[in-house]
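Where a number appears in this text, it was derived from the coordinates with a stated rule and is not lab data. Just so you know, these numbers come straight off a predicted model, no measurement behind them. Cβ atoms are built from the backbone, for glycine too; each structure is taken alone.
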Structure I
Amino acid sequence: MKTVDSINFAGKRALIRVDFNVPLNEAFEVTDMTRINAALGTIRKILKDGGSVVLMSHLGRPKEGPTNKYSLKHIVPAVSKALGVDVSFADDCISDAAFATSAALKPGQVLLLENLRFYKEEEKGDKAFAEKLSKHGDVYVNDAFGTAHRAHASTAVIAEFFGAEARCFGYVMAGEVASINKVLTGSGRPFTAIIGGAKVSDKILIIEQLMSKADNILIGGGMAFTFVKAMGGSIGKSLCEDDRLEIAKGLLEKAGEKGVKLYIPVDAVIADSFSNDAAKQESDINTIPDGWMGLDVGPKTTAIYNDVIKNSKTILWNGPMGVFEMSSFEKGTKEAAYAIVEATKHGAYSLIGGGDSVAAINKYNLAGDVSYVSTGGGALLEYIEQGTLPGVRAVEG
């Protein structure tokens with residue numbers, strides 16, 4: 001994988017696709033710097049070489065063109081402070097003024113372009129739009145793993161307007177791909193995948209792919225109840241995708257055929273309503289009373305899962321065990337997080353990916369205690385499912 005380390009950027013303008021799709025509060029202040037901080041290493045390498053930098057990103061999902069709420073001008077102070085460089089801003093990404101500003105950049109200077117998604121051509125993967133964007137740089141650097149699964153103009157089309165010697169990956173992209181490949185191809189055994197979240201339908205492909213790679217697959221979250229019902233259990237009013245029961249049954253059969261241990265919870269913490277203040281109790285997973293719903297895995301499941309996790313050498317975690325946002329139903333997720341940390345301390349390689357898993361690791365301040373925290377949930381899943389991504393293929397050519 002060709003990275004910024006293979007290029008001397010002295011006297012060159014680097015056009016970097018970053019993922020600065022960060023959360024803002026009502027005062028338009030950045031509330032989570034994770035993605036901005038992740039990109040700093042790549043930017044600093046280029047500036048240290050004596051190059052200049054043009055940053056391009058999206059923010060949110062603007063539907064009707066330019067919208068103040070989604071303007072990247074709001075993040076300029078945060079990027080400038082983090083980088084230690086005054087970042088200039090172009091209030092459009094392909095205007096004559098924007099091109100004039102980027103063309104005039106001197107070594108050590110940084111320019112941030114306005115939100116790419118203010119143009120519908122970005123998400124359509126429009127070739128003419130991509131060609132216009134390419135005029136902002138001498139070298140194209142893709143460092144936006146979180147959007148690398150999208151065949152957008154700035155991620156999958158623009159690379160063709162740069163020669164093979166003038167396109168590469170930034171440190172975020174390289175780190176993400178290396179961490180996934182380490183889990184999927186160089187994994188120590190046993191390899192345990194922890195798959196949670198609400199819906200089986202969102203995770204069918206990843207579970208199928210992992211069956212040829214993992215030794216253990218631990219199922220948690222709302223999706224577990226579709227498996228339980230498929231096996232004949234009574235789940236009360238727990239979340240369930242009735243149109244996926246046969247698929248769930250098929251996944252259980254396939255796991256048996258492949259010799260993969262697919263773990264389904266044996267008990268649950270149930271509630272009489274979807275509320276942190278609801279009445280709650282523990283129940284066997286197969287006999288949840290009518291009117292009650294499972295909102296977390298129970299203590300027996302937690303003990304079984306933690307034992308598997310702590311004895312693993314490679315761990316992939318995608319999706320929480322329960323409704324961890326509510327303190328009454330966070331224990332299963334919290335215990336899983338600490339079990340992963342414990343395994344990591346004893347030499348396991350742990351990759352955390354997917355928005356909710358990352359949110360959980362951050363909630364418990366454990367990001368520094370696992371091997372790698374992925375910045376791109378959807379991209380991570382698709383990479384595992386497909387073996388590559390449009391944004392990766394485009395740069396590799």
Structure II
Amino acid sequence: MSLAPNSKIPMRALLAGARRKQASLIAFTRQLVQVESPSDEKSAVDACVALAAARGKQLGGRVKTYRQTGFGNVLELRFGPRKSTPPAAKPILLLGHLDTVWPLGTLQTMPCRLSAGRLWGPGTLDMKAGVAMAFTAIEMLTEADLLCHEIVVLLNGDEEIGSTVSRPITEKLAKTCASVYVLEPAQGLAYKTARKGIGNWRVDVKGVAAHAGVDFEKGANAIRELARVIETVSGWSETSPDLNRGLTVSVGIAGGGTKTNVIPAHAWAEVEARIARRTDGPRIERKFAALKSLKLTNPRCSLTVTGGINRPPMERSRGTVRLFRKAQALAHELGFTLNEASTGGGSDGNFTAALGIPTLDGMGAVGEGAHAQHESVFVEHLAPRTALLAAMLAG
């Protein structure tokens with residue numbers, strides 16, 4: 001299936017090749033899933049990174065490992081010619097992660113198995129099947145002599161916990177690339193052209209402890225003051241203009257106090273904001289900063305606010321739309337319809353899109369139940385979506 005660089009991509013041959021490799025794709029996905037890799041277990045993540053590195057090397061990839069101390073290692077693989085065709089062409093970045101939300105031992109209750117047309121198991125959908133699809137697509141193009149420009153695969157080990165150490169690496173590599181394809185799960189059957197940004201804040205209220213029965217009036221109830229703060233921040237996304245702009249604020253976790261017979265001296269809440277537009281980031285950050293000067297009902301209580309925007313939004317840009325239109329046309333040639341979608345969830349694609357690099361997301365597996373007990377991949381979509389990914393890399 002060798003073609004000259006400017007020849008039309010043989011779509012039927014790509015699809016047939018993907019179907020032939022479906023069994024090995026599933027087998028490699030299962031290998032990755034069997035190596036459990038929760039974000040907060042560095043050695044476990046490193047073991048999964050090592051497995052991916054070994055597979056990449058087998059496929060002719062040039063391996064670079066960014067070794068970390070408190071987080072899982074970051075893996076960079078480069079495939080194809082060091083000098084692309086045409087010579088001025090920049091590489092394409094395939095972006096993914098190998099860490100999962102599932103703790104060690106989850107496989108005992110959620111075994112990786114094939115059943116009812118699905119591949120089940122922790123991390124199958126989010127996003128180890130997507131990683132296996134990328135390797136399979138690269139293998140297909142290599143064997144067909146269709147890999148005419150350099151492909152960079154970056155697999156991070158801390159995406160599920162904020163990409164603290166991998167973000168600078170992601171951004172540095174993205175700046176050298178023409179486009180970014182993110183291997184996160186599809187949105188239904190659609191590719192993702194927009195994602196919300198995420199901000200996280202912690203609110204701490206300090207009060208005064210006292211015996212609730214003997215010295216009630218000497219106490220300053222931190223929980224009561226926190227409740228007022230929660231009402232304030234929750235109201236920021238209850239107005240129609242903000243909701244229509246995709247801005248939401250949610251208090252997800254709260255706590256405080258020690259015993260029922262003690263006036264609570266401390267209370268806290270963790271708050272998340274989601275923004276669809278980058279311009280809303282500074283605005284919501286100013287609102288949280290202004291909380292510090294909020295007049296509390298009890299002057300003996302004090303308020304501390306920490307946090308900020310963690311991921312900028314991935315806004316629907318012209319460059320991303322061009323990538324999607326190309327993918328849509330190729331999908332049509334492969335015999336299926338591809339739509340686009342936006343999502344409230346974030347990914348490492350948020351970082352690359354914010355740099356102005358055309359970024360197309362949701363190019364991984366189709367399934368359901370990410371982060372849930374029924375996490376699974378629909379096997380019927382693996383070959384067509386892998387063929388589409390290969391076509392996008394070849395074109």
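The value 85, 45, 38 for Cα extents along the principal axes in Å was derived from one model only; which of I, II is it?
Numbers: I: 69, 43, 37; II: 85, 45, 38.
Derived from II, not from the others.
Given a value of 6.4 for distance in nm of label points 7 Å out along Cα→Cβ at positions 164 and 284, point me to the structure among I, II it was derived from.
Details: I: 6.4; II: 2.1.
Working through the options, I get structure I.
Comparing volume of the Cα convex hull per residue in Å³, for residues 92-243 alone across structures I, II, which is largest?
Values: I: 175; II: 243.
That would be structure II.
Could you figure out which one of I, II the value 0.95 for FRET efficiency 1/(1 + (r/R0)^6) of positions 172 and 356 (r between Cβ atoms, R0 = 25 Å, to 0.05) was computed from? If you can, show how the numbers build up before the last one.
Working: I: 0.75; II: 0.95.
This figure was derived from II.
Which one of I, II has FRET efficiency 1/(1 + (r/R0)^6) of positions 220 and 364 (r between Cβ atoms, R0 = 25 Å, to 0.05), as calculated from the coordinates, equal to 0.95? Numbers along the way, then the final one.
Numbers: I: 0.95; II: 0.00.
Derived from the structure labelled I.
Using relative contact order in percent (Cα under 8 Å, 6 or more apart) as the calculated read-out, with 15 as its value, let me know the right label among I, II.
Only structure I yields this read-out.
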